[in-house]
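No value in this document is a laboratory result; all are computed from the given coordinates. Keep in mind the model is a prediction, meaning the values are calculated, not measured. Cβ atoms are built from the backbone, for glycine too; each structure is taken alone.
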Structure I
Amino acid sequence: MRIGICPGSFDPVTNGHIDIFERASKLVDQLIVAVSTNPNKHSLFTMEERADMIRQSVKHIPNIQVDYQEGLLNAYVKSKDSHVIIRGLRALSDFEYEFQRALFAKQLDDDIETIFIMTNNKYSFLSSTGIRELARFHGNLEGLVPNIVKEALHKKFDESL
């Protein structure tokens, strides 16, 4: 069984992420979306909230599992009997960052391969950071995030007023 790992902070998950999950799920027998913490970022949602929003947003993808990942990604990939990391790319700046991460992962374990999937053009501008900012100022989130995420963002920012 070929298992692919799609790691990220997903704070929050966007329709761009969902598009990558849908397309990646066709390349592997099982896709694990690994919700992780980024020590360089302050998360708006807890890992549990993020994982729950993803689970609710990907019910239509039969071979997907949502999990938590902390620590070294390579160790997590091996613990899941996988050799494949799947990353979504939006722009050249993403490629430079993700390419360096892929080389680092390969240096640590030559058996691990990273697959890059280019975003759909209609999501190329979309980022979790941009979504958080748009939601904070009550901008229109229609078509950018799943409904469950839209509701969670409205609730989060309405509570902070």
Structure II
Amino acid sequence: MIISAIAAVAENGVIGKEGGLPWNLPDDMKFFQRTTLNHPVISGRKSYESIPPQFRPLRDRINIVVTSHKHYDAPGATVVHSLEEALEAARATGANEVFLIGGGQLYAEAFAAGLVDRVYLTTVHAKPAGDVFFPDIGKAWKEVWSEKHKADERHPFAFTTVVLQK
């Protein structure tokens, strides 16, 4: 099973602010939806809770939530208590690819352990304030696809999406 991370990251490493995204980029959200559709997605509890309630759990995906809270309830999602447990749950689905969708702590743990095979990385060409950051993933990645988007009336910032593989 391919373990992929998918994230939108500002030029200063910011991925979150006060429990949400510090930008609204509809085309990047569509890319996220298309890419993760029909695959298991793994998120930390705070990232899961940052998804608007009407969209939780994410439709047409197996949602796996990692939390240290032993009695946490996420109706429609599978709740586990470690990244290892989350990956076991994803493997049990028979999926060929699983997506780590945040947050910062989950990404940091997965990259530090060398678990990530592929990264779908949107670089937001801005430097917003934030309180959650994407980890440094090093240089051992090869770009296999990219697409640039200009700022426009729907997108306050330009952004570039790349797919990186080990």
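Quick look at the values:
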| item | result |
| --- | --- |
| Comparison of I, II by distance in nm of label points 7 Å out along Cα→Cβ at positions 29 and 141 - largest value held by | I |
| Mean count of other Cβ atoms within 10 Å over residues 37-44 from the coordinates reads 11.4; which among I, II | I |
| Ranking I, II by relative contact order in percent (Cα under 8 Å, 6 or more apart), the structure that comes out highest | II |
| With distance in nm of label points 7 Å out along Cα→Cβ at positions 13 and 149 derived as 2.5, matching label from I, II | II |
| Origin of the value 17, 15, 7, where semi-axes √(5λ) of the Cα gyration tensor in Å, for residues 53-100 alone was derived from one of I, II | II |
| For -6000 (helix-only ellipticity at 222 nm (-39500 (n - 2.57) for each DSSP H run of 4 or more, over all residues; to 500), calculated) the corresponding structure among I, II | II |
